[in-house]
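**Student:** Heads up, there are several structures right after this.
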Structure I
Amino acid sequence: MAVRLTGANTNDITALQPLVDGIPPVRGKRGRPRRRPKRVYGDRGYDSDRHRAWLRRRGIQPVLARRRTPHGSGLGVYRWVVERTLAWLHQFRRLRIRWERWPEIHEALMSLACALICWRFL
């Protein structure tokens, strides 16, 4: 799991590259751990041909909804995972409304909440 803290008025697409680069290696089967996901799912906020090409160069299949197309792209099947995780993060009172002045403290609380969510899930 990778988490990135940005301002409320920041476009989603500007955080895509640092977020993908921040994904830690995934251990599991024998051999080298995977360093990148197989696919990246995103809504219309991530629609950009430049970023699609960047993901493809890294060996990641982009599954991003296109702007100005009718709904029904099928991303809702996978989107609920993101919405569920956001709901789990909002269960922590300090994350629901940001009271912290320093972004480092808020990011530390968010990382701790993500660790607790993963621990509960496993």
Structure II
Amino acid sequence: MSITRYTVPMEPDPNFFHKKGAVAMAKFDTIAGSSSHYFFIVQGTKLKDAQLDAISKEFNLTLTPQQRKVYKTIGGVPQLDGKYTIFGEVTEGFNVIDKIAALKTDDRGWPLEEVEIKMEVLPR
């Protein structure tokens, strides 16, 4: 299969943030726009107030009270906010995210075994 090098325009939305389970388009920092075919699922960890304060300061972020609550109770990676286009989220089976992340990988970070993901598009 041949994959072209076109990119998808960046569409970050402040209403969507990188909590555990967020699904976002990957991108290279040196290329404008998101990948046309690579995506990632946020795993992250639960964070404490001091960690959120440090991340906010280092990455010049203003986290809403809702974001802080979610990052403390569900977890995520706030330093990615505003840098990637989130287009979906895992709504059940969060343990599967951790199982995928625990798979053995090659030297580039790709899983040594194929991972099949089944998804359903839900109405808003």
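Values quoted throughout were computed directly from the atomic coordinates according to the rules given, and no laboratory measurement underlies them. Computed from a prediction, not measured in an experiment: that's the story for all the values here. Cβ atoms are built from the backbone, for glycine too; each structure is taken alone.
**Student:** For the read-out helix-only ellipticity at 222 nm (-39500 (n - 2.57) for each DSSP H run of 4 or more, over all residues; to 500), a value of -13000 was computed from one structure; give its label from I, II.
**Tutor:** It traces back to I.
**Student:** Kindly point out which one of I, II the value 3.4 was derived from, the read-out being distance in nm of label points 7 Å out along Cα→Cβ at positions 59 and 83.
**Tutor:** Comparing all candidates, it corresponds to I.
**Student:** Looking at relative contact order in percent (Cα under 8 Å, 6 or more apart), point out which structure of I, II has the largest value.
**Tutor:** II
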